[in-house]
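Multiple structures are listed underneath, in structure tokens.
Just so it is clear, none of the values below were taken in a lab; they were calculated from the coordinates. Everything quoted here is computed from the prediction, not taken from an experiment.
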Structure I
Amino acid sequence: MPNILDKIEKANDIKEIPAEELEQLAWEIRRFLLEHVSRTGGHLASNLGCVELTIALHLCLNFPEDRLVWDVGHQAYTHKILTGRKEGFDTLRQYGGMSGFPKTKESRCDAFVVGHSSTSISAALGMAAARDIKGEKNKVFAVIGDGALSGGMAYEALNNAARLKSNLVIVLNDNNMSITENVGGMANYLANIRTDEGYQHLKDGVESALRSVPKIGNKLADKVKRSKDSIKRLVVPGMLFEDMGLTYLGPIDGHNIEQMVKAFQNAKRMNEAVIVHVVTKKGKGYVHAERNPSVYHGVEPFEIKKGVGKKGKQESYTKVFGDICVKMAKDNSRIAVVCAAMPSGTGLMEYRKEFPQRFFDVGIAEEHAVTFAAGLAASGMKPIVAIYSTFLQRAYDQILHDVCIDKLPVTFALDRGGLVGNDGETHQGIFDLSYLSNIPNLVVMAPKNKAELVDMMYFAVAYDGPAAVRYPRGAAYEGLSEFTERISLGKSEVLYKGSEIALLAAGSMVETAVQVQKKMELDGVGPTVVNVRFIKPLDEELLLSLADSHRIFVTMEENVKTGGFGQQAAELLLKNGKTGAEFINISLPDVFVEQGDVEILKKKLGLDADSIVERILSRR
């Protein structure tokens, strides 16, 4: 029997698949996803959980005329398959290959570039408004997970959507998960709806009974159905969405294609914003992912039969951070840790277990996390805010306004600083040194290795003001362990004293600087190597003296050029008349960096040791 999936070559082909074959198609898509993601790595559990949901959406929409906006977009693999991109999965998340997220440049069927959470309703509402202004008739759907509803931006959009006088369908994909377990009032609210099995039966029974009344039964039933005080209010607690002015349909089995198609078709006919609540199971169809969906959220290549194996013994920076938080908290009762729905991703599972009263997972709500931490600090605590670099961007105003103006002692731990690789443009942590170092009162640091991350965390927590510690993804560098100079505010560490060429490297680039030094020594050149340590405040005394004693002055950072360490150093030299040295800024260009292996990206962008040596030698 030929694969049904083979019949899907382009968008809308699914409409030619007979209804009785759709269940088989869903099975084939899951098999396809497992086979390919196990080879390339990628987001697995979220995609396995929304196969039937995506099929139902594609049966109800016409692409690319209709617009489908995914929240985060890490669950859009089936959408890509159904829009003719099966072949792209051989290069999923690889350099030059297909993105793991929706990309408008990749397909007209991708309505919006996404990668961060809680944005879908806002974008879809804007698209619906534009449609109405232009007098068009296309449909606009947004798909948002229950975890993403912990983000404040989603509520801002829902509040605005209630005023809409034309059609917009918001699909709430409720799997009781974000990356780890959902937290907060919305999670509890949805759980009440989800577990209220008697609701649908009671509603149907009352409606049936009313319609059986002679002559007036149908009118009575229709009146009750339309009323704001409908039968739904008698059973479902709160009716939050309808109280906001939104029509609510659900909950619906998110693995029953027929039920979802009916609900979506009904929702499409309404001249208002409608929420269709579907309940799905994250990881469905693959037993390992069903049992432990958080482990299978984002995976490296693995064997399907065995599942995801244990990672290597070398410690990651994430684990080093988590361990030191536990150790510090044992000695200091004022320490509290705050994260935004990523306790596992930020290495805090052990801390959560050890200190539940001093651990706060606020959900996907980075802005709230930062201001919440400011409140802790204003009340005598020493909060540590652990958020990925790319996600902390969302809380820029809160860092500036709520923490730094009053110089509150909040420590920001920025995981995934620098290039992160296969998640691509939306996740590269390459802007943090720039967006943090222009804020007054904020100290910004980057460690050269594992041991220095520990030292910097102690320094940051002891510091009487806001401080940020930025470290990369992956294995913690253990080299240069012989260099243990005590950390002092705004002071760099000279690792090797040389002549002619000064290499000043920030954080992850210190390892590269040492590689550059060794390569240049083979050519008879012995550069000075400096571990910058502080991006803010700069070690002005050292930088100015090096400019006097070296002919070539090289700054190195895994950050965009604009506003980064190199530009700050160049301005310092220029301001002080130190223009004699040749200045080379090794940094990232003013672009959004696509997905790909980090080493490939570094070579492509000129951040690898060979490229840097070549650039320096060309200027001698």
Structure II
Amino acid sequence: MIPEHLIEQIAQANDIVDVISSYFPLKRAGSAYKARCPFHQEKTASFNVNPARQIFKCFGCGAGGGVFKFVELYENVNFPEAVKRLAAKAGIRVEEEPLTAEEDAKQKMRRRLLALHAAAAEWFHTNLLRTKAAQHARDYLKSRGLTVEVAKSWKLGYAPESWDALTNWARSEGYRDDELIASGLVTVKEDEEGENSYSHDSPHFYDRFRDRLMFPICNDIGEVIAFSGRVLSKEAFGGKYVNSPETPLFIKGNVLFGIHKTKRALIDKKAAIVCEGQIDLITAFEAGVQNVTAPQGTAFTPQQARILKRFADEVILCFDSDAAGLKAAERSLPALLEANLSVRVAEMPAGHDPDSLIRSEGAEAFVQQIAQARDFFDFQIERAVATPEFATPKGKAAFARKMAESVALVADPVLREAVIHNVSTRLEMGSAQFIELLKAAPKPGHLRTTRAFEEPESEPPQPRLAPMSNTTRLLCQLVLLSNEVRAWLLTQPWETLFQTLPEAELLLVVMRGRVDPAVPATVTAFLATCGAEEQSALAGLLDRKTLPTDPLRQAADCWRDLERRNLERQRDTLQARIRKPGLEFEEHAKLHQQVMEIQQRINAMRA
């Protein structure tokens, strides 16, 4: 765990306006800043950033919190990772509290694997640039229009044609055999019975990548976590590309190639051009078309789509124009639509992919194809219309059902209505008739194709906050904004009172927190300990620009009102007991006396 004092230090070092401005532009609005919310689609700016309070709040979708919560939501990471990223940004070293032995071992292995991958990338890269054996790899790059400068920028490399060159190098650098195996850089041999034959006494394994052009695969902060190796010899066995297996660092369905270099352009353009291969992406990027990415495979996983949604609102699929490429585009659709991304399809001219088109006709030709990309549903309809089956009633009905399955995936209700109108018109059928097909379509979860990466089970729903009254809302706001009010309230039996009132649930959380309203960093650190719904509610309270007149008097009025409500709850509970049938006379008299005493206290408070 990360110590609280360190979280406050990191919050102090990261001004929320500077952090959010590094992702998208903010526009000053008086003493605050505004923008269109990055977490939902909107036409008018409802996303507010309060520099004095160091909080953000969207009054459209409700998202809100401090700088840590913003990074969590925008980067799609958990709280510890958000803290680490902001710490790195501020140059602060994070030393966490002691871990369990198992957690410590996992972290040490992860650090070793990251170091091994970084070193291996350098080793492959040096081989490519300096060794005689890599001449054919350099020739291949030259034939694809990739210069030495490009190879250096992307840290391209070469794996020698050897069974143990990398293994011997890694051992000489001090890496253990178990680390090599965990990295996926080596493959363990199997014995004659097909069993894994590795043991510490007899480590039988060989290099996974041999005589291949090496592409480092990085996470979104630029750490090398895996490799993809392209075959260089037509006579070589195995697939055209060999990728690292899944490891503690690398889950194929969680990673987008090139995202560490291209995410800024994705944010700026709000659109992602999806290429099929690494060379397509590199060529486009180096030609100036930089809002590009590529899945690790041919079809998007749900997690990859969610990652992309952090940076873009629209996806332009740019797979090859052959049957396999078109099939890949179709298989990517469910994940992309479920992530609320709009999808278009750019068809490459016959015989071209993005790389060959840019090299032969220039980046302008590629940009033109992207500009002409059609909406996915229009693209599908136009392909279907050109088939003989569409001319038959049976074929047309089958296609309409297929389209309904795709349209059912559109999450945004406004976009779905527009798509329904467009598709039903193109299919020459009424909207009501098409809606009936939608109702009969399988639910989105049933439409997902089998993928290498399966989504983790969703977390159980968290309990929702009890609604706050105007009194508790005002008192909570005063506590967050005034040291004087907080100090006074601490002298009252606040915990006893607040625990009896469901509406004071959030107020109880605030009072138990370590908050100094005069120091925004403590508020940011406190917000980081709260759940998403609590952070959103608190951010809304903190967004108040100035304190009300005489906050201590208002706090005292709120306190008396809550005390009165608590007494009324006690009175109502006793009266409910009195109304129970079969109550003995003595018990009835005792309860009645208690009700009268409580009512007298209530009347005195109202006087």
Structure III
Amino acid sequence: MKQNRRNQKKKAQHQAEQKVMANQESRANDSAFAVLKSVYGYFLPSAWKKHKMYFFARAGKLLVNVCQPFIGIFFIPLIVEELMGGKDVQKLITYAASIVIIEFILGIAQGTFVNVAERYANKFENYYQTVLSQRIMGLDFALTEDKKALDQLELARNGMSWYSGGLNGLVDELFNLITGMITLIGVTAVIVTKAPLVLLLTVVLFAATFFVNARLNQIEQKWYGELSKVNRIFGYLGWGLVDFRFGKDIRLYDAREMMVGKWIDFNDEMSGYWEKMAKEQLPLQLLNVGTMLIRDFGTYIYLGFLAITGKITIAATTQMITAAGTFSNTLMGMVTNFQNMVKKANYANEFVKFLDYPMAMHQGTKDVTPGPHVFEFRDVSFSYPGSEVKVLSHVNLTLKEGEHLSVVGLNGAGKTTMVKLLCRLYDPTEGAILMDGVNIKEYDYDQYMSVFAPVFQDFKLFAFGVMENLLQTEEMKEEQKQVARETLKQVGVYEKLQTFPDGEDTVLFKYFDKNGIEPSGGEQQKLAIARALMKDADVVILDEPTAALDPMAEYEIYRQFEEMVKGKTAVYISHRLSSCQFCDRIAVFSEGNVKEYGTHEELVSKEGGLYAEMFAAQAQYYA
């Protein structure tokens, strides 16, 4: 019966994964118009809501761009006609002055609109970078170690940067296309009255160029996909070479040659991709050049014939040459604009896809009631994504309200994985974890996360002030600071803080502040514990944050910590036994399962027991 339920669960999970993959493949194969709808449907409303003035500036620039080509089309024929006929100097001066004045006014207007638009373009770049960062921080933790999700993140980052030009790049192509459409209508009206065959010649050759450019964009898209596979590694190596955090290891282990060698290898690999793309595109680019030569030659021959046969005047010929050039360039520009729109939208669509990336875990809606809780691991097994190896296998364990549990075992026994599952950073592969008799998947995710205040072995402090690290806010009230000071005193680091340049407001590390300090490993551990205590959560977890300390120093920290978490549920995790004598129960993990469970007295007296063996081996450190 139990096996059937497992099989049904596996089948349902497999079907869900297949559905996600099918949705992603469907989106990957979307038509150009579907991609345009997705991208512009997201970016234009969000940008309009954020900064409307940007669009007014772009609209002003559009009007200027529409007017500029018609200055030459209408004024140059007047000058030519006057030179060929009346030769009235005053009229010539008037026409020339009109051109200069109009171009000056339009130039000033265009410069103003461009300046305003660029200022807002920088704001949009920062805004969408913030949107991406917020999405990354809200991503299920399980996805932060998933290759597909990380590849999609890399595509999103690059797709919204120099590949698409961000919002400004997308809007550029859209407004240029609109400008071209308006210009094309006006120029067509001018040409069709005197030289209609120019339109036919240009349209025929335009069709050939359209397909050539479409193929060029397909090639670029293909190689962009290839580049994204190595870009993440390329970036890691590039930043690693200049990241001072790796300075000691690079020097002491003489890793410079290896790092630079790998950088060169990946640089060569990326350059190879660019070279292959350029070679594949070259024949098509040459074909485009040939098409433009045929277009220009045919236009000049036809207009020359009309002028020689007296069907149009020299002034009209000049006007038609200008108008034909404008028509051809506008039409080709519109093709390029549309194809660039599609190309940039495909890049930017990776950003939209990432914002829409499916959650790895079920999101419940049940509210978490305040107060102490009871947790139960019920036949829990777990394998990390992409692996068949069971890190935990059929774990059954109960953590009672207010209980202090010590989880011990050798490295690799599954202790940290158990905590990650308890905190719901991952979901079990099999079995269930219950809180107060309810599967934790049914609770609101954020509310459930607020129940825990863990300090992991690989904890991270931020390069902000000490108080900001503890309170996790920029708006700190004095009463909050006072509580934080008492906590810092309890963990034994407050006096040390007074020796820092700015006391409790000293910035940690030197990333952003030259006066920042580099706290020792022990000081960082104490600050991390203080941060956990300041969260005032129902369950406090220490997951080997003191592993770098000697056994007696670790014992002292656990002793102080035990005093501070009285009344709360606490979990201590270690492969050493410093915390065991403070705890109500001890769970001994080995090979992914709970091998022994009980009090210190029960387990230490168990003949041939794993805990008794470990305690005997370590007893010398606590004597």
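By the measure Rg/Rh (Cα atoms, Kirkwood Rh), tell me the structure among I, II, III with the highest figure.
Biggest value here belongs to III.
When Cα extents along the principal axes in Å, for residues 113-368 alone is calculated, the result is 58, 39, 33; to which of the structures I, II, III does this value belong?
Answer for the origin of the read-out: II.
Among the shown structures I, II, III, from which was the value -11000 of helix-only ellipticity at 222 nm (-39500 (n - 2.57) for each DSSP H run of 4 or more, over all residues; to 500) calculated? List each step's numbers first, then the result.
Values: I: -11000; II: -15500; III: -22000.
The value was obtained from structure I.
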